[in-house]
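Colleague: Some structures are shown below for you to check.
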Structure P
Amino acid sequence: MNYQHLFKDCKEPNLFGRYITNKHIEPLLEELKNYFDVSVIGESVKKKPIYRVKIGSGKTKIYMWSQMHGNESTCTKALFDFFNFIKSDNAFAKSIKEKCTIICIPILNPDGAEVYTRVNANEVDLNRDSVELSQPESRVVRELFNVFKPDFCFNLHDQRTIFAAGHTANPATVSFLAPSFNEERSINDCRQKAINIIAAMNQELQKHIPNQVGRFDDSFNINCIGDMFQSLGAPTILFEAGHFQEDYDREETRKMIFISYMEALRVIVENEILVNKTDEYFNIPQNMTVFLDFIYKNVKIILDGFEKSINFAAHYSEELDNEEVVFKAIIRQIGGLDDNFGHYTYDFNNQLFENQEGKTPIIDSKADFIIGKHNKIVNGLLKK
């Protein structure tokens, strides 16, 4: 099956970029009512509706929720691409609908999505609220879990640009985790199923993004929803949409998440979940926090008459401005970058910072400066 061609045909044109809210998906959900069971299942702190989409009528039950963190929207975009596929007459789409019942919550945290924050309107991280269930959004996702009793759970998130697939210069474009269900990080039948599906997704993704798939740390935390659901006996997979080269809108990553959904469902529908792939899973390199957005190498500074060559780095701050996510490059680190990589790396071969003595990069200042006579950096990037 050519997943790349399917994505091209099914990509939802009305969703783009990083800022995705109820306002963006509600017209699409209205249209989806012609195909699926779409309803409101609860409200956020600020009384915004939390929607759910129910697909198919099969025996195998799959539960998916996205934007538990409001500013993590890539998997939501891919969900709507998947909806476009599953409503088609494609033979695989028909098979999924016949064999599976899928319930999706496209945006669990609509308040956080609207203001582009990780937390909800009470400033609570919903992914640390699985024990107390102190927030209405946490109770919605848990109550639906209790009623639906899923056979598989897909926990859909984004991760920052800092992550690499192992200690390499390869960004972790997609990362996965089969969460632990106990402190010992044991593998039981439940976790084994999640492991096997992840290994299959990784095998497929290596065809598209070789060496850019990571594995999240599996330390146990019962406050996290994945660990909780795994401990309750539902095989749970964490999806983390990360960075692809120069893809800050996460449109290429979106395609990889769509491919991941498709391959996971293929494995489930074709009942390949019992093939033990533990070794393959643990061979996926673990995420490492080694990236910064910009690294500037071999920059000369002159202080008190002494010359010194330094490396320094800048990283994007994501800010919401008039319903658009704006990336602002800020200087974050000077020196100590030997073990780091940059998504953009510039070597200035000992040219002088700001072309004058006594000038140095300043932590937390904007990454707007000149190196030498002609190298102008604007918002982190070298202008050509």
Structure Q
Amino acid sequence: MQTLGANRRGNTATYIAMCILVSAASSLFNPVLSLFLNTKLHFSPLQISIFFILLPLATIIIVQTVARFSDMGLQRPAIICISSIFGIASSILLYMHPTFLVLCTLGLICLGSYPVSFPQIFASAREYSVRYMGGSIMFATFLRSLASLSWVVGPPLAYAIAIGHSFDMLFIVTAVMFAVVCLTSFFFLPNVLDKSITNKDNHIKWWTNRSVMALFLATAFLFTAFSSYITTMPLYLTQELKMAEELPGYMLGLAAFIEIPLMFLAARLSKAFGLKLIVIIGAIAMPVFLAVFLMSTTRNQLLASSFFAALYIAFVASMGMVFFQELLPSIPGQATSLYINASTAGQIAGGGLIAMAESGSYVIIYQTSLIISALGVLILFFVRRPPRVV
């Protein structure tokens, strides 16, 4: 498939627009999905759990498979167009209130395919910035900060539309946004993949690279800890600590606000001291955060602990993606997708830790997560330094 914009030189504005649109569509779509399945489709907790186990697994398989073909020469603008069409199809499918069987078959294909666009945009942005801007790390950091900003605004807006109007209206809005992504990628996004590199390195067996696999495992461990915190924190604060119901929102918003300038700091420090050191510092912030969070008993202490959560996101979530790309510079599509899939695997495992709350307290979840995140930090020391940072 040849898009009209593939032969253009492209510009940074196109990548900025694409990053904002894809992140915004996802931030409207994902946060309300469980609420929609429960309140509108009347799925049982078991059905919802089954679906949310199957969906990340389907996403991992689809994203990594497509990434391999993209690094073998399949045009990224075309891939993003097609994945956006799946985003439109996902919105339409949910608008039609599908049965559980339909959602676990056709729904998994649609909902597992539209996330392909996110790593493909970042892979294309890396290729563009290396070719035309002399380096990728600052541009990647800027785009990652825009994605974070979308997730600051998106979830509250999603709930406002879904509760203030209807879920159907929300799905119409997301369908329109995915359509804009499709049209933008078709008409304006350039194809900047270096075919000479593709032909030479398209059969790289990244799974035999011990540093890549160690980084994948460490990232999965760290996101397991972070995911378990994100999922259970509102319940822990309101039910166990008897804090105000708005405090979880303040903590998440404060962390998101702090992490954006920290991302740019991480990008500058990584050029001076190397990616590995910066990612390790960010990783250490995760067990430190969980320890401080567990010891905090007042509102101000809990809010202050958000700094360490922001440090983790800024140094690991943004630089971690670049770390994968630097370890596998000739296959950026697969490298970026490996990062996405490592974090997704962590989200699956983190969701599984919630069952430990059956003991009567959420504290055991955070204690377990602290140990898991500490293991993730240790594994990072076995990852070799990337050959370059651009």
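Derivation of every value follows stated rules applied to the coordinates shown; laboratory data play no part. This one's a predicted model, so the numbers in the text were calculated from it and none came from an experiment. Cβ atoms are built from the backbone, for glycine too; each structure is taken alone.
Colleague: Where does the value 3.2 come from, among P, Q, when distance in nm of label points 7 Å out along Cα→Cβ at positions 68 and 364 is the thing being computed?
Modeller: Derived from P, not from the others.
Colleague: Can you rank P, Q by distance in nm of label points 7 Å out along Cα→Cβ at positions 36 and 140 and just name the one with the largest value?
Modeller: Greatest value across P, Q: structure Q.
Colleague: Of structures P, Q, which gives 24.2 when mean count of other Cβ atoms within 10 Å over residues 60-67 is computed from the coordinates?
Modeller: The correct label is P.
Colleague: Going by distance in nm of label points 7 Å out along Cα→Cβ at positions 100 and 180, which of structures P, Q comes out largest?
Modeller: Across P, Q, distance in nm of label points 7 Å out along Cα→Cβ at positions 100 and 180 peaks for Q.
Colleague: I have 1.8 for distance in nm of label points 7 Å out along Cα→Cβ at positions 12 and 124, calculated from one of the structures P, Q. Which structure is it?
Modeller: Derived from Q, not from the others.
Colleague: Still on this structure, I have one more. For mean count of other Cβ atoms within 10 Å over residues 20-27, the calculated result is 23.1, so let me know which of P, Q that is.
Modeller: Of the structures listed, the value fits Q.
Colleague: Still on this model: A value of 26 was derived for relative contact order in percent (Cα under 8 Å, 6 or more apart); which structure in P, Q was it taken from?
Modeller: Q
Colleague: Using the calculated result 31, 27, 19 for semi-axes √(5λ) of the Cα gyration tensor in Å, pick out the matching structure from P, Q.
Modeller: This value belongs to structure Q.
Colleague: Sticking with this one: Which of P, Q yields -25500 for helix-only ellipticity at 222 nm (-39500 (n - 2.57) for each DSSP H run of 4 or more, over all residues; to 500), as computed?
Modeller: Q
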